[in-house]
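Some structures are shown below for you to check.
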Structure 1
Amino acid sequence: MVQKTSWKDIAELGGIAAIVASLVFLGFQMRQTQVIALVDSSWNRALSEYESRSIIYEFPEVWAKGNAAANLTPIEAEIYSHMIQNQNTHAFYAYFNARQLGEETGADVVVHDLAGFLFENPGAQKEWNSIRDRFRRYREPFVGKAYLNAFEEAVRESLTELDSLSAQ
């Protein structure tokens with residue numbers, strides 16, 4: 001026996017199909033939003049990288065002398081300290097953004113790139129440690145060790161690893 005299909009059944013099927021279609025569309029839209037966010041993040045990182053290097057382009061001699069741990073005048077030392085702070089700030093926010101977007105490998109790359117730069121440039125490593133020690137000295141009395149962040153710890157671990165690899 002053939003069962004008659006009522007308008008109610010057809011309407012329910014149409015409603016279910018519309019719900020499924022809207023969920024599929026929503027999934028595509030969410031994926032597109034994620035891709036746009038990743039592209040924007042990459043673009044912002046590139047711009048940030050360029051901006052963080054502008055002071056280096058302005059004072060290349062200070063950059064070279066500081067990285068080589070050569071003697072700097074007080075003015076050059078101040079400029080160099082800001083150069084290293086810029087490198088650290090840029091790396092920190094690239095790391096933070098990568099972690100926020102779930103790009104753990106990208107976050108690790110940022111850490112290892114900074115650690116590699118510091119490892120290859122003794123003046124930069126000395127200045128980076130000085131900056132981090134200064135932060136620790138002024139922050140710890142007020143916030144305890146809470147200011148220590150995963151980024152700094154990861155950079156220090158990477159430096160330790162590079163030191164042990166170079167000793168072999």
Structure 2
Amino acid sequence: MMLVRINNEDLSKCRQAATGRWQLARMSGVSNQRRDSNRSDNDIDFLGVRAEYAVAKVFQLGYEPTALGVDAGMDMWCGDVSLDVKSTFHRNGRMLFKTLDAFKSSVCVLVSSTDEANVMDVRGWAARSEFADLAEQVDLGHGPCWILNNDCLRLLPELWELLTARRVQ
């Protein structure tokens with residue numbers, strides 16, 4: 001895991017992007033899939049944008065938080081490796097997909113929030129095939145989903161090595 005600090009300027013951009021995302025989604029008729037009734041659409045999108053920003057910063061990837069449109073399960077790319085960023089409000093939260101088919105990227109990275117809005121905790125990652133092999137189907141109260149426990153997540157240096165090797169080949 002790695003704590004990533006977001007400076008005030010970039011945090012402001014993340015806030016703006018989060019507001020734009022949920023407003024655009026609702027205006028476009030994209031239904032809200034939020035299960036957490038204690039948080040707003042903006043809270044959820046703000047968490048997601050900050051998580052994506054943190055992953056891009058760790059792996060030095062190009063990232064534009066204000067890009068418009070709904071992604072197809074891939075939040076960013078490093079060469080030919082696609083990354084999906086999953087975020088959680090809980091420090092011990094787990095990587096979660098509604099279905100195995102929803103894991104469309106090459107790898108997924110899990111990020112949790114901290115007590116500070118400008119600090120994110122990049123926890124670990126899994127490749128699609130690993131997730132399919134190791135994840136468990138559970139019902140967390142909103143229907144079945146697939147989760148991967150934190151002890152199954154791979155370490156960030158391994159992903160950095162993979163991405164770097166792909167980048168220079």
Structure 3
Amino acid sequence: MKTPPPTKIDDLLKLAFDHAKLVLIGLGEDLMSSFVIVYPDQIHVLQMPWQNNDEKLKAVRYAREEMKKHGGALAYSFLTEAWMTKQPVTWNEETGVLPRDDPNRQEVIVAMATNGFETKHASWAMVRDKRSGRCVDLEPLPMLPGFTVSRFDDLLPGESKH
């Protein structure tokens with residue numbers, strides 16, 4: 001008997017966390033950004049390597065197109081490594097320091113999941129061993145109100161586009 005695919009947001013976020021923990025801590029590897037796409041009769045995993053913003057935009061377009069296949073995706077999650085930093089309320093990209101350039105940045109794992117009706121986000125701080133540099137733990141971070149992963153939200157067929 002086939003188990004129905006996970007369309008509950010919390011299940012998709014737990015799957016993302018378990019994957020991140022396995023790759024970063026269990027295997028000691030870098031985490032490749034990925035989508036888990038849930039269709040009516042199957043689940044696909046898309047790993048998305050990119051080097052720059054143009055490649056990120058191509059990945060978003062590709063994922064959006066993939067979600068239209070197989071009768072249309074019911075839900076998906078997105079998982080990636082990122083940097084976070086505290087910014088003043090007046091911060092903007094033109095005058096502020098980007099997190100990647102901030103010496104006080106924090107390495108994090110960010111996940112989001114949506115089924116078209118509900119969207120949730122989660123993030124975890126990467127804790128590294130001081131000597132080896134390996135990730136040894138993922139500590140949950142509180143989510144800020146209004147948090148989004150922007151271009152990776154709202155990709156299901158029929159959802160608004162950023």
Q | P(r) over Cα pairs in 5 Å bins from 0, in percent, for residues 87-150 alone derived as 4, 13, 17, 22, 19, 13, 9, 2, 0 - corresponding label from 1, 2, 3 | A | 3
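Here helix-only ellipticity at 222 nm (-39500 (n - 2.57) for each DSSP H run of 4 or more, over all residues; to 500) was calculated and came to -30000; which of the structures 1, 2, 3 was it taken from?
Going through each structure in turn, the value belongs to 1.
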Q | Top of 1, 2, 3 by distance in nm of label points 7 Å out along Cα→Cβ at positions 103 and 135, largest first | A | 3
Q | Structure from which 42 was derived, percent of Cα pairs over 22 Å apart, options 1, 2, 3 | A | 2
Q) Looking at structures 1, 2, 3, which one was Rg/Rh (Cα atoms, Kirkwood Rh), for residues 15-94 alone calculated from, given that it came out as 1.43? A) 1
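No lab work stands behind these numbers, since they all come straight from the coordinates. The model shown is predicted, which means the values in this text are computed figures rather than measured ones. Cβ atoms are built from the backbone, for glycine too; each structure is taken alone.
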